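Student: Next up, some structures in structure tokens.
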Structure I
Amino acid sequence: MKIIIVGCGRIGSKLAHDLSLGGHHVTVIDSNPAAFDRLGRGFKGETILGVGFDRNVLVQAGIERADGFAAVTPSDETNVTVARLARQMFRVPRVVARVYEPGKAKIYRRLGLQTISPIELGSKRLADLLSFSSLETVASIGNGEVHIVNAEVPAILVGRSVGDLVEPGEFQVMAITRNGKTFLAARTIVFAYGDLIHLAVNSASMGGLKAALGLQ
């Protein structure tokens, strides 16, 4: 995939480095030439000096052929402006903007712009770690609407089937790890002591999942 990243700060440089190692063709844009030093010698992508909302700079970066675009400068306004430009003018299929303020992030999502708020995601992760002793959030999908969580099977579920821990549209069991081996969870599989359950759950349904697991 060809991916363009605007902003070469700590997140932008780490993102560029990881995507490059993953075999993607990465181009990084930043207005500060010193920022590219964060990429390190192992970075195999391209760098362009300029501002992300300059159409000529974007064309030079190959935005007309881009599969993905990330705006991760320190400015919320710049990130949103650049992301909307990539999405609306150049029709890049996958566009994400980092927005610091959670309130702004929600507004931009309503406008159809996919955003990531480090404050919002970090706060949710900290709350999960502080609130749950047996329920661990390991990943979030989209803008945090869906979580992937791990849970040790509670005593109340031992001997019951996977189908008993499914609430359509709210949460469902994806897989089970048992005796060191992980397998997809069919609805007829019966929970056993020591099972680690891997679930997908809507963020708004965490309370319901906790209740189903007997954690409330």
Structure II
Amino acid sequence: MSQRLKYHLGLIAVTTASFGVAVLYGPADGAADRLSIVSAYLCLVLLGCALFIGPARAIMTGRPVFNTYVRRDIGIWAALVGLVHFFLANALAMNYAYLDLYVNLPAEPPSPEFRSQLYGLGTISGYIVAVLFFLLLGLSSDRVLRWIGMRWWKRLQRASYLAFVLTVLHSFAFQALESREGFLVGVVSLVCIVILAVQIFGIAAVRKRSLTTPPP
């Protein structure tokens, strides 16, 4: 069994187990909502893991990492899980029942106007992320890498950073709108802090090595 197949089997197991817990944890009529929540946070964690690997290796070696299968495979599953969330969330949130429950609340702070802005921010960022996920999935094969070349492939792959930032904005917008538990807000905040820190230290490690290594 190839190492890459092992990666995919492991990711399939994690995704299936997470979705299974979401479906079986409570009443059947709330399964779609639970699956939407679990897919959202699983997508964020997987995307964070994909963005963590390169800088973490750069910290250890002082060399930038351009392409690894494990990072690419985790990114594939982050995009797939994110698209599952996208379709579920649209079915659950793009309707009048959701608007009446979370947006049009004149007696509840914050104001309906601010809630409407949160809803718009979360919705628009979610759609952009979905488009970026389709782009990143299209870049995930070796054939595409050979076709467009490493330089352009790497440039387009940087869309994953934009996808991460917009995913975080999307998460915070709907967390505020739906008054999610502090634990879930903490999960998103922790992922943001870890990814930001590892990116900063990774860049610093590469720059330090380039300054201390004499030219050939």
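All of the numbers you see were taken from the coordinates with simple rules; none came from a lab. Computed from a predicted structure; not experimentally measured. Cβ atoms are built from the backbone, for glycine too; each structure is taken alone.
Student: Quick one: mean count of other Cβ atoms within 10 Å over residues 74-81 came out at 17.6 when computed from one of I, II, so which one is it?
Tutor: Working: I: 17.6; II: 23.2.
It was calculated from structure I.
Student: Upon calculation of log10 I(q)/I(0) by the Debye sum over Cα atoms at q = 0.13 Å⁻¹, for residues 66-145 alone from the atomic coordinates, which of the structures I, II produces -0.54?
Tutor: Computing log10 I(q)/I(0) by the Debye sum over Cα atoms at q = 0.13 Å⁻¹, for residues 66-145 alone on every structure in I, II gives -0.54 only for II.
Student: Right, next: With relative contact order in percent (Cα under 8 Å, 6 or more apart) as the yardstick, tell me which of I, II scores highest. Display every interim value, and only then the final one.
Tutor: On the way: I: 13; II: 27.
Max of relative contact order in percent (Cα under 8 Å, 6 or more apart): II.
Student: Let me ask something else. Have a look at I, II and say which one yields 0.65 for FRET efficiency 1/(1 + (r/R0)^6) of positions 90 and 170 (r between Cβ atoms, R0 = 41 Å, to 0.05), as calculated.
Tutor: On the way: I: 0.65; II: 1.00.
Checking each candidate, the match is I.
Student: With Rg/Rh (Cα atoms, Kirkwood Rh) derived from the coordinates and found to be 1.02, which of I, II does the value describe?
Tutor: Numbers: I: 1.08; II: 1.02.
Matching structure: II.
Student: Among the shown structures I, II, from which was the value -7500 of helix-only ellipticity at 222 nm (-39500 (n - 2.57) for each DSSP H run of 4 or more, over all residues; to 500) calculated?
Tutor: The read-out was computed on structure I.
Student: Further question: Once distance in nm of label points 7 Å out along Cα→Cβ at positions 162 and 178 is calculated for all of I, II, which comes out largest?
Tutor: Values: I: 1.0; II: 2.6.
Largest calculated value belongs to II.
Student: Same structure again: Using the calculated result 40 for percent of Cα pairs over 17 Å apart, for residues 2-49 alone, pick out the matching structure from I, II.
Tutor: On the way: I: 15; II: 40.
The correct label is II.
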